[in-house]
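What follows is calculated from the coordinates using simple rules that are stated; it is not laboratory data. As the structure is a computational prediction, the values presented were derived from the model and not from experiment. Cβ atoms are built from the backbone, for glycine too; each structure is taken alone.
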Structure P
Amino acid sequence: MDYLEKRDHLLTEQINPSSRNLDQLSPVELVDLFNREDAKTLKAIAQARLELAQAIEVSAKALGRGGRLFYVGAGTSGRLGVLDAAECPPTFCTHPDLVQGIVAGGVAALVRSSENLEDRKEDGASAITQRQIVDKDVIVGISAGGTTPFVHGALEAAKKCGATTISLTCVPAEQVPIIVDIDIRLLTGPEILAGSTRLKAGTVTKMALNILSTGVMVRLGKVYGNRMVDVSVTNRKLHDRALKMLEDLTELSRGEAEILLESSGKRVKLALLMHWKALDVQQGQQLLDNHQGNLREALQVYDQS
């Protein structure tokens, strides 16, 4: 069977027996049904825990060596990848090039349906070529049904470049075999609305991407405890969050925390290091640079010196 041509056998395309009378349900019954079905996303994540952990470790090592992380998808899958990538700079103060989303149809596809473009395998390959993918990079192909030609084209081209390839799908391997370095299967079953993978499949994909990107940033030292100490202080909300972190972690007053934050150039991680070890900006930044920006590691080495 050519799984790129025949899709009705796929798990994501099958009929959900729990929702056969969907159009006859009351609003409350609709909500309850969604709630029961969405609970399956947690089980799917748990079943893929080892593969997700492997993806975190491999991606963190790649980015630590100067590589980049790319999400590739079409339709909902592509939009979710772009969304996760776009959240990394403000949350972890990463360069926009470090984590990137590639969606079939480009920027226009983010706000207007361009699903017909997912059938162009050559466009997926071209996207990899245009971004000059190398062996240090990681490519995550996202496709709920696992058959999207655009994604397959990108993964195949990435493999030829020597990049690490990861597949994130919602169908079993026996239905759609994909040759990649890490194969993540998020099996949430048939959708309430048959074939509408923006539902459970989209939800579990968002969950998996949250886990992957956050896990990678934790491994890269972008987090101290459970605080986003690399937050980019670019608006009032984030400025307030930065001050609260400094107040909580240093027991400084609000005013003192404000002075410390400003003296560090609004870099929370640097501000903490300066305060805890009585360092000036240059000394603190040099210490962080010596430990690839890992605050905990910098503190431990400083204490041992």
Structure Q
Amino acid sequence: MDKIISDILNNINEGLVLIDQRLNICIWNKYMEYLTGINSENAINNNIYEILPNLTRRYLKNSISNVMDTGLKMFFSSSMHGKLVNDRENLNLKISRLDYNNSKVLVLEFLDVTNQFIQVDRLKKYVTKLCELNKKLKEKEEVIKNLAYYDKLTGAANRTLFYKFSEKFLSAAKRNNTMLGLMFIDIDKFKNINDTYGHEVGDKVLVKVTDILKKATRKDDVVTRYGGDEFLILLPHIKNLTDCETIACRILNAKNNVIDCDKNQIFISLSIGVSFYPNDGDNIDDLIAKADMAMYIAKKRDGQDNYVCN
């Protein structure tokens, strides 16, 4: 029977130590030999603190004494109580008491959780990689979204985004019985700029105009590059004609409306036509057409930088 018990204790995958009331080692199984490099012959009948000096920490000694006195079990996790046996393995320690023939025996169970730590570390790295991948996917989604809804050159809204917003704002204006303004903007003599200075300078002018329009408009206004040198601006939440006139004046009176080209300066001027819902139509195409007509009237006036409201 003793051999059977010994074989059982030596074949379990945890370190097992039994100590008597004098804290001398009675049993030291094979797994403890593996963990410590100390064979059972050198461990048995020796004091536990001599064989495992790391257990001499005050709180551990107090706990061992307490379990011996009260019989209450104690548990120490490797995450909080490291290096209980050696510096390699991560070991949980469970201390319990057995009462045998009017004697008290403490059982110290050392459970190797090193592989669990490795798996947790791998899991953390995996989760980190997933987070990084998710971040990259979101960034790519944002790029794709920008390609779908924003003009690549100027960063202004494109036609697709314009019509999405126009439907939203026009429906709101109809529902709330409010006004919706629309500006049609064309760069004066843009063809001459392209022909004289080249398309690279023309592109710089388009970017500059976009910047002027964004700075002159309000937060909810939608600045759109409609095509070529034509821009549209949706103006929700306006109360009267004066609101549109104020924005138009800010656009036309922009201070930084100059592009440097070699030793020449190109002054940017714009023609603006304005239409309104409900006065000029009840759908967005009618409003664009009316604003376009007003813009051409502005362009035919003497000089440059003009706006016309229907």
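Taking Kirkwood radius over Cα pairs in Å as the measure, the highest value among P, Q is held by Q.
Structures compared: P, Q; top value of FRET efficiency 1/(1 + (r/R0)^6) of positions 70 and 262 (r between Cβ atoms, R0 = 41 Å, to 0.05), i.e. the largest, recorded for P.
Highest-scoring entry among P, Q, by relative contact order in percent (Cα under 8 Å, 6 or more apart), is P.
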